[in-house]
Every structure is written in structure tokens, then in C-alpha cells.
1. With mean count of other Cβ atoms within 10 Å over residues 76-83 computed per structure, which member of P, Q shows the largest figure?
2. Thinking only about volume of the Cα convex hull per residue in Å³, for residues 12-83 alone, which of P, Q has the largest value?
3. If you rank structures P, Q by Rg/Rh (Cα atoms, Kirkwood Rh), for residues 44-99 alone, which sits at the top with the largest value?
4. Between structures P, Q, where is mean projected area of the Cα convex hull in nm² highest?
5. Which of the displayed structures (P, Q) returns the greatest value of FRET efficiency 1/(1 + (r/R0)^6) of positions 92 and 140 (r between Cβ atoms, R0 = 30 Å, to 0.05) on calculation?
6. Suppose you compute distance in nm of label points 7 Å out along Cα→Cβ at positions 116 and 148 for every structure in P, Q: which one lands on 2.0?
7. If distance in nm of label points 7 Å out along Cα→Cβ at positions 52 and 108 comes out at 5.3 when worked out from the coordinates, which of P, Q was used?
8. Match the computed value -25000 of helix-only ellipticity at 222 nm (-39500 (n - 2.57) for each DSSP H run of 4 or more, over all residues; to 500) to one of the structures P, Q, and report its label.
Structure P
Amino acid sequence: MPHQTDIQEETGVTSGILDHLALHGATPGPGETDHRPLPQPDEVELAMATLFDTTIGLLTGSQLEDNLEEMLWSLTSIFHRRLTHIQKLLDDNEFEVRESLAIQDGSEVASVELERLQMIGLKLWDHRDAFEQMRDLAVDHFSAATGSPWLPRNGSKVSHRGLTS
């Protein structure tokens, strides 16, 4: 029969784990499916407006106001760079899917690998679309605040919304 102190110790460990999960959330490990939702468009719009309004409010009327346009450009660039990185991962994934299709031999192993690569591609596609929305909203806020268009320092600003596959 367990002693009262044994039960308290087990409860303390379980309680600690639950407290950690409540504070930080449960995140999937490497190779596990992530069932957490992407940010909703209205949440993204509100967050982006708050981000830009807060930065503008913080720097306007201070000694740092001369840096405002560069700071807003950099905020927009963060989303653009992330989008560029995800697009590269998506291109790499497309290449891997084509290779996997070419070597399909009817085996379950090859089929499961192809499905895994396709799931990764779908996830990357969703991430690309989410970051593209963030970047496009940031561009709009930058233009509204500065009166000038935002352009990346190198590369191009392609939006996939109007494109078809």
C-alpha cells in the first residue's frame, strides 16, 4: 500500500508537468504531426496593426524617430525573409516528391515515404500562405505609415494568392 508521501510525490510530479503544459503548451516533437491551428486571418490583421502602431507610437516624438522608417522596413523584411526561406523549403520538398515518385516500386515503404513528403509539402504550403498574408499586411502598414512602397533590398516580392498551380 502506498504511503501518503509517495502519493504526494507522484502528484507533485504530475502537477509540475501539467503546470508546464498549461504555461508553455504541448508542442509536437520532430517528425510528429502538428495539430495546432495556424493563426486566423483576423488575428493576424489585429496583431500586425498592433505591431506597427506600437512601434510608431514608441519612436514618434522621441530621439529615435529618425529611425522609424528603417525600423518599419525591417519589421516588414522579417516576414519577407521568412517567406523566402519557406519557399526554398517548398521547392526542395517538390524536388524530393518528384524523386520519390520516380522510384515508386509499389512497396509500402516507398509509398509511406511519398505520403510523408506530400504531408510536409502541404504544411509548408499553408505556412507560406500564412507568412505571405503577414508580409502583405506589413507592406500595407509600411506604405500607410511612410507614404512610400516597401520593396525588398534584393530579390522580388511575389504574391502567390493570384497565381494558380
Structure Q
Amino acid sequence: MPTRPERAPVMMSELSADEVSALGSCLAGGLSPHDTVLLSGPIGAGKTHLARAIIQALLQSDGRSEDVPSPTFTLLQEYEAAGATIAHADLYRVRDRADLAEIGLLEGFGRRLTLVEWPELLGDDAPAERIEIALLPDRTGELRTVTMTAATPRLRSLAEGCAARLGRRGA
């Protein structure tokens, strides 16, 4: 069973799309090549937007820029940046656990930086050492509430630091 998250979640309210991008850039600066980021929220919440911001920040750290499409249909996209392999998975269309093995998601945990949208299907296969980020849009769809729950002190510190950098107090 996964470990309990480190302390209470870090929550930020009323983030604009630009602030979600800034959060992604901040997180990219502190994520390690073996970390797992689980992104949850309803359709249109900004999961892909945040994942794209993280990946683009890592690519830019290598002096590169490239398109970062949603892996909704490919299920898994991989990138090389910042001396690491980055996997971006979207499990929305995955119907059963056999598909997870087929796309190579499970064996990559701990060996690459992995960003997973719609992680609910992972169940007990979700790595214990992770940061969970839930995004919830407001009624207008313009602003987001972001809740980050970290399973390790290092990831908790990263979440708190990014909230502070954005001028938001962590809960």
C-alpha cells in the first residue's frame, strides 16, 4: 500500500493559466529524474497544461523547444531533457491494467520522470514516492484550485516552495 502523504496538502486557489504554467516551471526545477507526478481533475481542468509546462521547462533547460502534444491517443509520449527520460502518460482511454503494461508505464516508475494524467487506474501500482496534483476549475473555467499532496519531505518542500514563489501560502 502506498505511503501516507507527507503532512497536509499544499493548496493554491484562483490560479490563472499563466500561473499554472509558472507552477509547472517551478516544479520542473525541483523534480528529480526518478520522480512521479500524478495529475488528476475533470476534463478541462488543466492537467495537460501543467504537464506541458513542466516538460517545456525541462526542454528549455537543455536549450531546446519542441511541441508537447497531449498523449490522449498515443497514451505515452517520451522526451529526453535535463539528462533524464521524461514520460508523459494520459490514461483517460486506458480500459484495463493490461494496457498499462503494454505501454511500459509501470516498469518505468522510479527510472524516469513520469507525469501521469488520470492516474486513478493505477490503484496500488502507483509509486509510493510521488506528488499528487489535483486541479479543479472554477465555474467560469478561467481559474484553477491546485492541491499538491507530497509523499516525501523533499517533494513537500518543493510544493511549498513553488506556492511561496507564486505568492501563494501553502495550506
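Coordinate-derived values only; no laboratory data. Bear in mind that the values here come from a model prediction, so they are computed numbers and not experimental data. Cβ atoms are built from the backbone, for glycine too; each structure is taken alone.
1. Numbers: P: 19.2; Q: 16.4.
Once mean count of other Cβ atoms within 10 Å over residues 76-83 is worked out for each structure, P has the highest.
2. Working: P: 169; Q: 106.
Answer by largest value of volume of the Cα convex hull per residue in Å³, for residues 12-83 alone: P.
3. On the way: P: 1.26; Q: 1.01.
Comparing P, Q by Rg/Rh (Cα atoms, Kirkwood Rh), for residues 44-99 alone, the maximum is at P.
4. Working: P: 17.5; Q: 9.3.
Looking at the calculated values, the largest one is P.
5. Values: P: 0.50; Q: 0.80.
Biggest value here belongs to Q.
6. Details: P: 4.9; Q: 2.0.
Attributed to the structure labelled Q.
7. Values: P: 5.3; Q: 1.9.
Structure of origin is P.
8. Working: P: -25000; Q: -8500.
Here the read-out was taken from P.
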